[in-house]
Structure 1
Amino acid sequence: MKETALTKVHEELGAKMVPFAGYSMPVQYKGLKHEHEVVRTAVGVFDVSHMGEFFLRGPKAEELLQKISSNDASKLVVGKAQYSCMPNEDGGIVDDLIIYKTKEDEFLLVVNASNIEKDWEWIKKHNNVGAEMVNASDEWSLLAIQGPRAAKAMQSLTKTDLENIKFYTFEVGDFAGCPDVIISATGYTGSGGFEIYVPNESAERVWHAVLEAGRDFGIEPIGLGARDTLRLEMGYCLYGNDIDDTTSPLEAGLGWITKFTKDFINSDSLAKQKEEGIKKKLVPFELIDKGIPRKDYPIFDSNENEIGRVTSGTMSPSLDKAIGLGYVPVEMKEEGTEIYIGVRNKMLKAKVSKLPFYKG
């Protein structure tokens, strides 16, 4: 089991540790519902250092990026970030990722922990243009400081004006005495905040400085359990649940990051799918009957025909109702459509809703 630079710190804090993507990670500290509420109302800090970081450098970096990613990286300028995905050759998704333009000829790719090796090999396989590739995943730690009070709580740690960092932009500056820190606003919770990229050797010092600076603002350490409920309330996709090697970005509602103004891996086939129309669609739903939907529970129509599967589901702590995502035939994607979720041999009534579930 791999450890992050902060694993021992989490254990000392009494976190419940679980295996996740090959790492020992904190799933919760004081309890999922409490931690979820802390992020929605104040500020929390997550250790997400298990994520992967790749650098693509040199005059051919953008050319390689344009080939492997669905979004249009030519639109990026230094200081901007972009959500994208890497399509495979069979209509599915290798991974979703965030791309940062760090210099004129350098990009940082942040990929999912469970896909680091797969993604690296995929990009390397398609790098026939001679772009320089660096896998820095084992050298960096990543803290997500999330919540409406994040900017005020962290301002004492940096000269960078945190209130001025807009969504999907970033700055590089000193943070908690650590130089050249990437401070980005690319959060996964829907409650604002920042991601802080620091070298492993600085991680523990920065973690303690973050908790100290945020003390008067109600900061608490938050586990991956609350991270999942927070992202699901926003309808953000989780790789391995809502998207994977078999789901097309168009089916997953990711047409907005699939730009046919350029050629990329499998773009012809995806363009054809867009033209002909998709057959299934990832939809948000909420339960009307009492129960909690979970991944892989079957979805039925009113005639008890199985029509799909739940990809993510939970009891929403903010809304106090059961919510989920799942694939259904495209003709059943409209808001208000009645569906049924199979929960422990019962058919529980649900309805297709709209995103985000949580409006803030």
Structure 2
Amino acid sequence: MAEEQDPIIPQKCCGSTVVQGLLDWVRGKGRILIVTHDNPDPDSLAAAVALRHLFLMGSGEEAVVAFGGVIGRSENRLLVDALDLNLVPICDLDFDRFALFCMVDTQPGTGNNSFPAERPLHLLIDHHPPRRDYSDIYWVDVRENYGASATILFEYLRTMGFYLGTRLATCLFYAIKSETQDLGREWSKADREAYLHLLPLSNNQILYQLTHPQVEGDYFCAFHRAIDNARVFGRVLVFNLYQVDNPDLVAELADFLLRKNGVDYVLGLGWYRGDEVLSVRTTDRQARLGAVIHDILDGMGTAGGHGMMAGGQIRNFSESKSAQQELEHLLVQRYIDRLGLQTEPGVPLLDRCD
């Protein structure tokens, strides 16, 4: 087990001396585990493999990257396969074989990762608002003004002057591209600088494949179900996918349906393997949806996110359609009330088609 030392908490940027201090501390401690959030997205995957690369280049230590849940979206599976990211399901691991535990793009106690609560955490890097005081963790770098965790890891690698191969550069670039929607959503100057630096280093053919992935027929069935179930309550659109084979579909459909003219807020629901999955989206840059979804799920589940996008989960929820419809009705009212909007009758989305 790693020895006790005073924590290092970098706040805004890390010079080479600070990062070197981390690498010196890691060296010789033992096996390293890096944990992403469950059902990892490109940002979580890129941050994890970049941290693994940092450890290898800077200290000679190899690390294992593990994830909970599934990698469901076609483009995310392609990212893993095309770039050979070498990931391990967290359920296959013996935690006693590791000495150092790291977490990227998620935080302890948020409910969206499978890291055991009783295990110590030694390093935390994230771009979501902090959930608690983390002074018990040796290295904490939480930058909620950044659009992507991948940007933080890119800065680590760049400040150390470490080589970025085409695969890693492509992974980091796609993470920033997808997380900020091509620098159109919740981006910072640091994200833009990383984006522009990584673009010429990336594999354009793989990037094209990632943005135009081949999908199965069930994918289109999910779109049909979401559109058919969608209801518009004034400025709020709500859809329910009910049972899904891929929890990422809830977030993907939330992004897609936010394009509806006159809609400023979306709430999406879906049931996956015993848990209810929620996603919220908005066009309002001042909405603070991370706090909003935390409030509407208070006493029911866990949640977190950013200003314009957030998600949550309710564990061990009934798969019956009636229970999910009842939950949808409750959450719609909580969502509208928390946003301070006037309650309006729900109108089927398709009724508004010309």
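Read-outs throughout are calculated quantities, based only on the coordinates presented, and are distinct from any laboratory measurement. Fair warning: this is a prediction, and the values are worked out from it, not measured in the lab. Cβ atoms are built from the backbone, for glycine too; each structure is taken alone.
General observations
- When relative contact order in percent (Cα under 8 Å, 6 or more apart) is computed for each of 1, 2, the one that comes out at 14 is 2.
- Among 1, 2, structure where helix-only ellipticity at 222 nm (-39500 (n - 2.57) for each DSSP H run of 4 or more, over all residues; to 500) as derived comes to -6000: 1
- Among 1, 2, structure where Cα Rg over 2.2 N^0.38 Å, for residues 125-188 alone as derived comes to 1.22: 2
- Comparison across structures 1, 2 (criterion: distance in nm of label points 7 Å out along Cα→Cβ at positions 77 and 293) gives the highest value for 1.
- Mean count of other Cβ atoms within 10 Å over residues 205-212 from the coordinates reads 17.6; which among 1, 2: 1
- A value of 2.0 for distance in nm of label points 7 Å out along Cα→Cβ at positions 149 and 197, calculated from one of 1, 2, originates in structure 2.
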